[in-house]
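The following blocks contain the structures, represented as structure tokens.
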Structure P
Amino acid sequence: MIALIQRVKQAQVDVNGETIGQIGQGILALIGVEKDDGEQHADALLRKIISYRIFSDDNGKMNLSLNDIEGELLLVSQFTLVANTQKGLRPSFSSGASPADGERLFNYLCQQARKTELKIATGEFAADMQVSLVNDGPVTFWLQS
């Protein structure tokens, strides 16, 4: 599984003009599911997302995690993260999970995230979503499990 995480001041996701997920300070995580991913990949990725030290401590060093700051997490599925862009001018999605497997694992990730103490918001799998954010930094990282 892949997560493109962004440290944000705020973020939201809209579907058909309606806000379905919104957070304040925290992490917007765009999630891509690959063919061979399973629940163990989702568990490992979630641990990494909420424990990754990308928030500043009192000395201005990136030393605090989402857990440490009691931040919020917005999870949004984004299958284009699994694209192979090395050849040609059109992305290949051959390494991506099937829609059914992608949805199952994304939903599993969201369910596991809701078991934490953090405020969790999500997008809608396979929907045409509009995501807006105020990237804090900007700070963006690519994580894989």
Structure Q
Amino acid sequence: MTLYFEDLSIGDRYEVGEYTVAKDEIIAFAEQFDPQPFHTDEEAAKDSVFGELVASGLHTLCLSVRLFVAEFVNREDGLANMGGLGMDDLRWHAPVRPGETLRVEVEVAEKNPSESHDDRGYVEFERHVYTDDTEVMTVRSYNIVRRRSAVE
């Protein structure tokens, strides 16, 4: 069953998947998008504040988006998503290391029906990313979600 705007309640939480981050992915992503030594060079990373190779925070964000879309929005009973409006409050709480598995949960933080379009509402999701029990990242995303009345 597709999740429409009306199906979501503030406080609802959804587990949206896991992904294990490989060392070669960390390096490849960083070489292209965030070429800092602690993301691209194991030896140089030993002298960083992290003491070892760690994933770029941008990589962690991108993986959380991938899991949100693939495992929540696009699944068979997924979200009736019409698009996104942006993100706020991005925070990296702890580094992600090679071989760690990211786990993503989303919570409905706020929702409001559109005042100008009867077919949609606006939903604020708070995304939490964990490795084991450690929260490594949080971000708020704003999505446009189709209303059930628009398809009935």
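Nothing in this text is a laboratory measurement; each read-out follows from the coordinates by a stated rule. On a predicted model such as this, the values are computed, not experimentally measured, just so you know. Cβ atoms are built from the backbone, for glycine too; each structure is taken alone.
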Item checked: Structure with the greatest value (metric distance in nm of label points 7 Å out along Cα→Cβ at positions 15 and 47, set P, Q) -> Q
Next item on the list: Assuming 0.20 is FRET efficiency 1/(1 + (r/R0)^6) of positions 39 and 87 (r between Cβ atoms, R0 = 25 Å, to 0.05) as calculated from a single structure, say which of P, Q it is.
Entry: P
Next item on the list: Compare mean count of other Cβ atoms within 10 Å over residues 31-38 across structures P, Q and report the one with the greatest value.
Entry: P
Note to self: Say we calculate relative contact order in percent (Cα under 8 Å, 6 or more apart) for every structure; which of P, Q gives the highest result?
What the structure shows: P
Next item on the list: Work out which structure the value 25 belongs to, where percent of Cα pairs over 25 Å apart was derived from one of P, Q.
Entry: P
